[in-house]
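Just so it is clear, none of the values below were taken in a lab; they were calculated from the coordinates. Note that the coordinates shown come from a computational prediction; the quantities given were computed from them, not determined experimentally. Cβ atoms are built from the backbone, for glycine too; each structure is taken alone.
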Structure I
Amino acid sequence: MFFDPMYFVFVLPALLLGLWAQAKVRMAYSQYTKVASERGLTGMEAAESLLRANGLATVGIEGTSGQLTDHYDPRNKKLYLSRDVAYGRSVAGLSIVAHEVGHAVQDATNYGPLKLRSGIVPMVQFSAALGPILFFAGFLFQSTGLATVGLLLFSASAVFALVTLPVERNASARALLMLRSNGMIMERQEEVGARRVLDAAALTYVAALVQVVATLVYYAFLLSGMGGRRRR
């Protein structure tokens, strides 16, 4: 069985960053789920209000199972809210709703990075699955050509993670602006809480980019070693 301790040198710090980012999200969400919003709106009410305010009353709202699974799907123009967010009245819930409405606004205004990310999803799903298989097949059979193809295919994941960053940061910026302009956060404490929830979520996308880049660098390291062995 193949085991390479260098994998941990390249990838372990990125994995730890990802775990820390996930922990920060859950801590921020847990903390500000307990802080009720001054307006007392449920997430569902806030979503309907924000969508109307942005001329997007036709965007559907549906429930989704789990926690922190809320998302906007540009394919069917629907907002999916978890039960705690949809029916809760917390600052955390409002922040998440506004962020997802931010994605709906991006979609309606043809925001370039979102269109690009949506367009490359099928390619990334294919290449992210096939790339590592081809890479390690090439590594096993000492085929630098096959391994290089696998590396190039997997690099699409890095492109996707990189494009995702501006999409998510822009949605968060829109969220804070919408919450303020529509009077949904009334106190300084609420804005601080909303910003902390959104910033913690943004960190997970940074961690995802770091992880995929670290994996790419590790693959490149293995590939360079293959080339050295073949020359010898």
Structure II
Amino acid sequence: MRVAIAGAGNVGVYIAEDLRKAKHEVLLLEQNADLVARLQGTLDVNWLVGDACEVSNLSRAELAGYDVMVAATGDDEDNLVVSLLAKQEFAVERVIARVNHPKNHWLFNESWGVDVAVSTPHLLTALVEEAVSVGSLVRLLTFEGGDARLVEMTLAPDSPAAGRSVAELGVPRNASLVAIVRDGHVVVPRGDTLLQQGDEVLALVTGEAEEPLTALLAAAPTE
């Protein structure tokens, strides 16, 4: 896989290192020439010195030949511009953008060419909720402009889904159970898979399917 990363700060460099270890081809775009000079000898990736917000530099990088664009600078405006150019001018299939300020998260959608927006505060909140919430639906990750999302629920003892098979649940349209974590093991859900108390159920849903899925997995609130 060919991945281009805008921004050689701590985040961009860490992502590049991980992807190189996984044998992917990586290009880092960074406008600070001195920073590139310091890092080139320590990181075995392709480098391009230039502002990733400029079409000419993205053309020099031959961005159209890359599978993924990661906008990882420390500036939200720059990340939005990079995302938009990558998607509209170079038709990059997958665009992932870093959200530095949580209040800007709403901007990072398909209108700006963003397929996945990553906000560290939102991720931390989701991880805290996932760790302590039983019987509540937790949003872990949002895709495709904010409509498709990965959600998780740990089934409470009084969950109406406990003891029923996946086929019996009647999972709503635009929702799909993708995995069940049970006793430290991953179970791939099939029609005859029985759900149990304590199962961590992960599902892909759209906004319209979230409430019906919650109703299937969570016990009705008591007065």
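If helix-only ellipticity at 222 nm (-39500 (n - 2.57) for each DSSP H run of 4 or more, over all residues; to 500) computes to -26500, which of I, II did it come from?
The value was obtained from structure I.
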Next item on the list: Could you tell me which structure in I, II was used to calculate FRET efficiency 1/(1 + (r/R0)^6) of positions 189 and 205 (r between Cβ atoms, R0 = 30 Å, to 0.05) as 1.00?
Entry: II
Note to self: Among I, II, considering only relative contact order in percent (Cα under 8 Å, 6 or more apart), which has the greatest calculated value?
What the structure shows: I
Check: Ranked by FRET efficiency 1/(1 + (r/R0)^6) of positions 45 and 157 (r between Cβ atoms, R0 = 35 Å, to 0.05), which of I, II sits at the highest value?
Finding: I
Item checked: Test item: distance in nm of label points 7 Å out along Cα→Cβ at positions 29 and 213 calculated as 2.6, pick one of I, II -> I
Check: When you work out FRET efficiency 1/(1 + (r/R0)^6) of positions 77 and 173 (r between Cβ atoms, R0 = 30 Å, to 0.05) for each of the structures I, II, which one comes out largest?
Finding: I
Checklist line | Structures I, II, by distance in nm of label points 7 Å out along Cα→Cβ at positions 53 and 181: label with the highest value | finding: II
Next item on the list: Check the numbers for mean projected area of the Cα convex hull in nm², for residues 37-148 alone across I, II and tell me which is largest.
Entry: I
